[in-house]
Structure P
Amino acid sequence: MRIAYFITPHGFGHAARAAAVMKAIHQFHPSVHFDIYTLVPPWFFEESIPGIFTYHETLTDIGLVQDTPLEVDIPATILALQDFFPFNEQNLIGLEKELCQSNCQLVICDISPLGIAVGEKAKIPSILIENFTWDWIYEPYIKDHPQFIDIIRTIKYYIDTANYHIQTLPTCRPDKNRSLSTSPISRPPNQDRRAIRQQLGISEAEKMILVSMGGIRQKFQFLEKLKSIPEYRFILPGSAETSQRQNNLILLPFHSSYYHPNLLHASDAVIGKVGYSTLSETYHAGIPFGYVARSNFRESRALIDFIGSNLNGIKITEDTFHLGSWVEIIPDLVGLPKIKRDGVNGATQAATFILELLAAKE
């Protein structure tokens, strides 16, 4: 059985969610093979689901053009979207042929409208998986940038064209006609806490804090402040070209030998940008979250509300984060209790629905 999976390349959060769903499907049905269409690098999927996919380097979506993990470039986004829409007919025909030749039985899209368009053309059922869609994200920009009006109309057409619709918590705009609503979807760790800490040279007694900006490279200006509190150990992915140890800091490259969910589940707290995958993995790990919300991103409100109701956390402003003055809240953050999670991962719920759907069509 082959399933085509179209994934937006906007950050790594959507790819992480997709990888979690693919892993769950494969655990239930080991004969499934995935054709992944995206610009997210193939190593990301090799870390999560090795050996069960074929990678197709494809521009599937634009999302938002970002200058930094917290700042977007709207004019550049508009130009990219106008170049992307409407879809190139020859590109659609080529993708249709690929899916038909590989005998794909289903197209799953993590907010990429291209996959829905290809599925419609190839007469293959499509499933949209989302906690937000781009038309909803773009709406607030219409007032200052009316170019978004036609783009939103196009995206909404494809959203409405999807045969099935899975929404996953935290959902930004609940759809009463959705096919399924799931709990947060996240990738599980593949090593236990003790093993990861041994590899990092961190004892069980030490307090370990992961500083994550969601897969986007970042130059942190507060490293010296972190060194001023040596009783805490900080792990900072994406902060160096090579793995480095500086006093109580472990600086890791953008792509390191450590699987990100392992680092998170081995930590006592997370400091970082409020993004879907970081929130979901922190939720399932049950550890405190020092969260930095993007003030100019519409999704943030729903994520913050979910954190307030379901996680133990402390809000950190963007200025506070960049200045590093958040070090003052570290004792309070790590002092928050860990939450034991007994509920099912949303990946399992989505996988069960998808496989039942395919079984019903046989």
Structure Q
Amino acid sequence: MTGQPQLEVLAPGAHAALQDAGRHGLRRVGVPWAGALDPRLMRLANALAGQPPQAAVIEAVDGGLRLAARQGPVRLAVAGDAVLDLQTADGRRAVPAWCALTLQDGEVLTLRSLRRGRLAAVAVQGLAPAPVLGSASTYARAGLGGVQGRALRAGDVLPVAAAGPGPNLHLPQPPAWNDGPIRAVPGPQADHFDAAALAAFTTTAWRLTADADRMGVRLDGPALQHAGAREIVSDATVPGSVQVPGNGLPIVLLADAQTAGGYPKIATVVSADLPRVAQLRPGATLHFQFVDVAAAEALARAAEAETRALLASLRPWWPGGLDIEALYTGNLVSGMLHALAPASHPDLD
């Protein structure tokens, strides 16, 4: 079968959608950012697959995603602590995450589960969905971006460019998992809470409820008492805003969050830690820690430096574990024996 290569979605798993760096500059007219919940995963996956850093990826939530190459080979890469297997004409075998691989026509890649976290990014070489308002990110509530403005479904077919030449890349040391507290800057309505509520915010082990999606996650724990009115005149929100509605239980807003709201915001999660919130599963617990703006900026710079170091550490590899760079750069000639050397040669003694 010939023609433009395609990637068919055989099963979307729990949830899968196309996401890129997001739809920025339009919050003033009510359009959320959307975009990847974990931008580092997006950038690493794209680098592995030979895509631009902010190109659209398939953002998978939990396991169950199944993808098949059609009409030719498709090169892709999975970033995330994923358990993967590849179905070929010779049978099924496990393949590693954090590396590029090429699916031949008819081969199927399955993301079975995630060992830690709940997000993975699948970058596909040559995947370039049409942008809507400057981004291909899926914002399903308004039917923007992605595939017909919705999450992926079984039977969706994504056209891609033919797999190009170049080495397969892998990430030798994936990002470390951070179990520390979620850092947050107080406010902008911290004055709507008394000292006891502010202390409880940082000392409570908050549990993520099942009421969680790309818009935000609700937390369960002791109700935080408002010092005054339980609502405010609606003002701007951003991903990371921690709203406290009338029931006193915080809501952490994520990428698809509304652009304005009328609940007081006790804190704003720093950008470096917001992907960690998005990675947590319902039932997990988290602690908050207050930091000032200067510390939040320092954390953002440190996170960017770490991401760049990870990108710089990508190395060629060969399926099966052969390190191509080591093979090419190692001294493979020194010490070789001459097949016709006499028996008295010192190297043969």
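A few comments on the model shown:
- Answer label among P, Q for the case where Rg and Dmax of the Cα atoms in Å, for residues 105-160 alone, calculated from the coordinates, equals 12.4, 42: P
- Read-out log10 I(q)/I(0) by the Debye sum over Cα atoms at q = 0.09, 0.14, 0.15 Å⁻¹, computed value -0.55, -1.12, -1.24, structure in P, Q: Q
- Which entry (P, Q) yields the derived value 26.8 for mean count of other Cβ atoms within 10 Å over residues 17-24: P
- Read-out helix-only ellipticity at 222 nm (-39500 (n - 2.57) for each DSSP H run of 4 or more, over all residues; to 500), computed value -4500, structure in P, Q: Q
Read-outs throughout are calculated quantities, based only on the coordinates presented, and are distinct from any laboratory measurement. Predicted, not measured: the structure shown is a model, and the values here were computed from it. Cβ atoms are built from the backbone, for glycine too; each structure is taken alone.
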